[in-house]
1. Suppose you compute semi-axes √(5λ) of the Cα gyration tensor in Å, for residues 228-339 alone for every structure in I, II: which one lands on 28, 15, 11?
2. Of structures I, II, which gives 22.8 when mean count of other Cβ atoms within 10 Å over residues 44-51 is computed from the coordinates?
3. helix-only ellipticity at 222 nm (-39500 (n - 2.57) for each DSSP H run of 4 or more, over all residues; to 500) computed as -13500: which structure among I, II?
4. Using Kirkwood radius over Cα pairs in Å for the comparison, can you identify which of I, II gives the largest number?
5. Using FRET efficiency 1/(1 + (r/R0)^6) of positions 140 and 244 (r between Cβ atoms, R0 = 41 Å, to 0.05), single out the structure from I, II with the greatest value.
6. For which of I, II does mean count of other Cβ atoms within 10 Å over residues 180-187, calculated from the coordinates, equal 17.6?
7. Compute distance in nm of label points 7 Å out along Cα→Cβ at positions 196 and 252 for each of I, II and report the one that scores greatest.
8. If you work out FRET efficiency 1/(1 + (r/R0)^6) of positions 164 and 220 (r between Cβ atoms, R0 = 35 Å, to 0.05) for I, II, which one comes out largest?
Structure I
């Protein structure tokens, strides 16, 4: 009797502790939920050097100004076409490089004279940011803006820092900070609600070289995602530009920013970016990014001549999808409008093929269930051939699942077909092909009771 009482006491204590721990798990903010639900987006890179007829070289482009900005003349510009192409792949949001390494602005800036006001195109009245945002809203795609202030070849800014030294450089550094802040205010206040603001390479530390942009974004876009790197990151870079993340990939992280501030060696930190921190106190989910034109040794974020044969194959793109969206990350694919202002036909075709294949593989489950349980079973008729399963947990309750197994009932016997760790918003597992009469999910370790919103087979 005493032993039974002790056992019951210990069991109750353990359940209370576990339940308390579960309640303290990090959870996504509402705008981060939108990030997970989007699953895939596009980033459109457009800048002056698209028109110079030579291949982009990052090192040169960051230091060599474009001499004649009137080469910018996309006479067939059609942002509707851009967004239709992205949507055909399944993208739920799209981002435009409002300014990049040249410092040239794709909007009617009152702060930056080096913008569309300065060119002959559309009599100096063009606003591609506005066209882009309007096209996004027209087709039900959430708009975002990318702000490149880390480099500016016209002004001689390299890694946020002005050239030179002494009082002259110190004054210019302060001026550049205010200049960036005013541009960010324009972009945040003129175009309605935005899905995200993306500072390439971050916006640096406002206590150092960087402008103080976070309060501006919070004031004008309180519900948008903010990608900053140094002080706050609503999502994190996934450690490479391969379109993939590591596995396991947790949405939790040790810090609310996505770069380490030299707290550890670089390689170790890259690994943490790829995997997250299972015990991290902050919700900072992963982003996987890659350009569509990344085949044959190329890696092109901008349109370049003679790159039409370097579009990633459908097989490669599907592998990226499984290793990003299927590993609890959001995938961003880089798209490259050409000098005419259109996304090339081959790129559009491949995006459409990609969306069709995603839908073919995972659009119609053979069976599906959900529940608050440590074990769920799917029964199927006629022993169909199953290749994939998808797992999703209710992340509004945190990432609770720590380890799981999936079994198939083959000829009356349960056999393990896979096992894993993190699930989060979505885990795509390739488990076959296998013919079975039933499939079983077993959560072997969790924090609190698992909250499974989708267990499905395909």
Structure II
């Protein structure tokens, strides 16, 4: 399969290049030149597959130039061997709600599902090609922990993780900072996630720096993340939907990566009705769906920190698609954003987006009420991000069945859950030691050059 950049359609890339680079050399995001399609008969066949069989089938479609079928099968099986449920994910059917639990991996967040596979892909590709890489990643809480879990102690790679200081939960931080591995480096930035992400993109754009360290990235800007996340849309659809039924998905999102994977699943032929963009107070995605204006505001710190984002990087992929893969248009939007602080979508393209997406936001008060209500009425503890997915679904009230993506285990946000329910969600027994383990991380002010020097001294 060939890949192109959202900012240049003339040059093509292999999966290996896309995987190792993370971000295109022109600053754009990689996308496939063509999206693979499934017809009705093929979907019928897939509906009987296990999660791992689906993973093998779908992931292979996007990387067959680098891995053979058997290699992908082994990668998938090995990546999920330590997940706490047999099918990798679990579907919990509640009253009028289907919760897709994506937090049964090693760091209790949906990011594990993709990053465990990616960690094994890195090892395989680097070994095959006698290469070394340095992974630099920004996190709003969960990506960093999942990436560290997947990369720690591996040969030929080091990982540097930037997180916003004091703006993620204690458990989220400790999943990263208690890992005692020689190839893991944690950086706390005195700012917000958007600034962390901006620094990572700046490092990619600095060709002298990025090439000198053979820099790679595992944020959702890395296409491979999207690919692996597509799988659970197919799996959950097949478990819930009646024959040919169109299903809605409500997705708590900040950077637009997880829900964009659902969009690709739909383009591949999965009968999805609406993808619901569930946001917190940092509602740039709701505002752009409502008005057509993409205008970042000041980030507000909330009880759902993984969604405290105003620069949704993956939205560039959607814009590129609805503007008929016009890279000049993508570049114009980026220039407008940099120079004017905003850009505006045309009516016809906004209409295309609304055919697949709708959006609503939840306030802090509303989020807390949902956490309380779900426990009171159904005896289930949920984290605030999942609560937003549920609350938004109720606000929009779409026809048909809806699957809510439960993106994190409630114990990662135990303080807020306990405050609203009176019950403290416990970490799984094998993970409780992170609460008492020694932490190791460096604190930095907003100084890109200092962070670059810190990395250079350790590669």
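A short reminder: the numbers here are calculations on the coordinates, not readings from a lab. Just so you know, these numbers come straight off a predicted model, no measurement behind them. Cβ atoms are built from the backbone, for glycine too; each structure is taken alone.
1. I
2. It traces back to I.
3. Working: I: -8500; II: -13500.
The structure behind it is II.
4. Details: I: 23.8; II: 22.0.
That would be structure I.
5. Numbers: I: 0.90; II: 0.65.
Largest value of FRET efficiency 1/(1 + (r/R0)^6) of positions 140 and 244 (r between Cβ atoms, R0 = 41 Å, to 0.05): I.
6. II
7. I
8. Working: I: 0.60; II: 1.00.
Largest one: structure II.
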